[in-house]
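> Have a look at these structures, which come just after this line.
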Structure P
Amino acid sequence: MGIAVTKGKLRLPISRQLFRFLLAGGFAACVNFFSRIVLSNWMPYTAAIFGAFVCGLLTAFVINRELVFTEAAKPLRHQIFWFVAINLAALLQTLAISLLLAWVVFPAIGFDRHAETVAHAIGIGIPVITSYVGHKYITFR
């Protein structure tokens, strides 16, 4: 599967909505990732992950509501509730993977160069698909 060009139009092997979700999520993930680095200057790693999650969550909600799931008919309170609920599940995935890698896997294999940063980056990427499905069919349906 690849990107194809047909009569001057770019064709993607995924839906436009998923593509926009991935772009929005990528931007929100960057906010999450870099804010964790900044927050780590003032708080422990785990607390910084939670703080960064909130920064990324707010960014993701606004972008997804305005640019990705524009046809959403549910009330705002419904969208906020389910967005937070689905992202709390994603946070648990991110936290579990980040801590497992940073505190167990990486030390076991002798990887210590920016271990927490690498672990957090991997942890952020894990819940992408589960979040998309949840938001498409529950949050913004």
Structure Q
Amino acid sequence: MATPVGMHFVSATHRFLYRLTRGVIGGRMMGVDILLLTTVGRRTGKRRTTPLMYGSDGDKLVLIASKGGAPEHPLWYTNLKANPEVEVELRGDRRRLRARDATPEERPRLWRLMAERWKGYDGYQQKTAREIPVVVLERGP
């Protein structure tokens, strides 16, 4: 398992190359589309940007807060729970969106959509007792 310092370096390099090339480098990894999600730190108030796999559901974007099946939620998820207003970068296009958890009715369908894109999600859910959140990003009211 990578160290936190190693993961920070990999994430910073990914963000840099993604932005430099408008997603030509880093916009797709292991056959899955990647976006950059910027949240506001719930304690620091600082902007935090994380490269994440995503899927599309009509005009909405879908994320899975798996953290590889860790027992705790990823920090980006806890940040957006405190402040659901986020910014997304998709291949050079920046959008302001609002994040929410998938409803109980839409969650199974969106989980399958994402698990078909990344086979690891089902295994991550088996590793942890927490229900891994499915996040929907959409234009705000």
Structure R
Amino acid sequence: MIRRMLLDTGPLVALLDRGDRYHAWAVAQWERIEPPLLTCEAVLSEACFLLREYPPGVKAIWELVDRGIVAVSFRLADHAAAIARLMAKYVSTPMSLADACLVRMAELDSKSAVLTLDGDFRIYRKSNRQVVPVIMPEEER
């Protein structure tokens, strides 16, 4: 049973960018998910960077955070060693900081799933070689 949704960059950008090929999928997911969606600063940084030429999108990110729909529930400094281990383990993928944070968040919360467009989450494993539960479009599986 999934109780908490962990938010990756792709679905956040797709929600806010009507021109994104996954926009309709992202809107449908957001309509089904109970807030808050939990994330980390690295995801917000990536999303702001990707939406940098679309100021209303960047503003919308901060509105979602301000309204508590998206919550930053992860403190990187508390998990730096674990993040470093994950990034070293998946260096050939390579694993981004945001992905490492989300995998670590999934390790800490066994009843969570990652809302993502990133097929690398099919490769990543939580501690004890457990699959990271994901919600992603069928064609990305």
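> Where does the value 2.9 come from, among P, Q, R, when distance in nm of label points 7 Å out along Cα→Cβ at positions 14 and 110 is the thing being computed?
On the way: P: 3.6; Q: 2.0; R: 2.9.
Answer by label: R.
> Here's something else I'd like to know. Taking distance in nm of label points 7 Å out along Cα→Cβ at positions 54 and 118 as the criterion, which structure among P, Q, R has the greatest value?
Result for distance in nm of label points 7 Å out along Cα→Cβ at positions 54 and 118 over P, Q, R: largest is P.
> When helix-only ellipticity at 222 nm (-39500 (n - 2.57) for each DSSP H run of 4 or more, over all residues; to 500) is calculated, the result is -13000; to which of the structures P, Q, R does this value belong?
Values: P: -21000; Q: -9500; R: -13000.
Matching structure: R.
> Which of the displayed structures (P, Q, R) returns the greatest value of volume of the Cα convex hull per residue in Å³, for residues 46-101 alone on calculation?
Values: P: 76; Q: 101; R: 86.
Looking at the calculated values, the largest one is Q.
> Let me ask you something else. For the read-out P(r) over Cα pairs in 10 Å bins from 0, in percent, a value of 12, 42, 40, 7, 0 was computed from one structure; give its label from P, Q, R.
Values: P: 12, 37, 29, 17, 4, 0; Q: 12, 42, 40, 7, 0; R: 12, 45, 35, 8, 0.
Derived from Q, not from the others.
Only the coordinates and a few stated rules stand behind these numbers; no lab work does. A quick note: this is a predicted structure, and the numbers were derived from the prediction, not measured. Cβ atoms are built from the backbone, for glycine too; each structure is taken alone.
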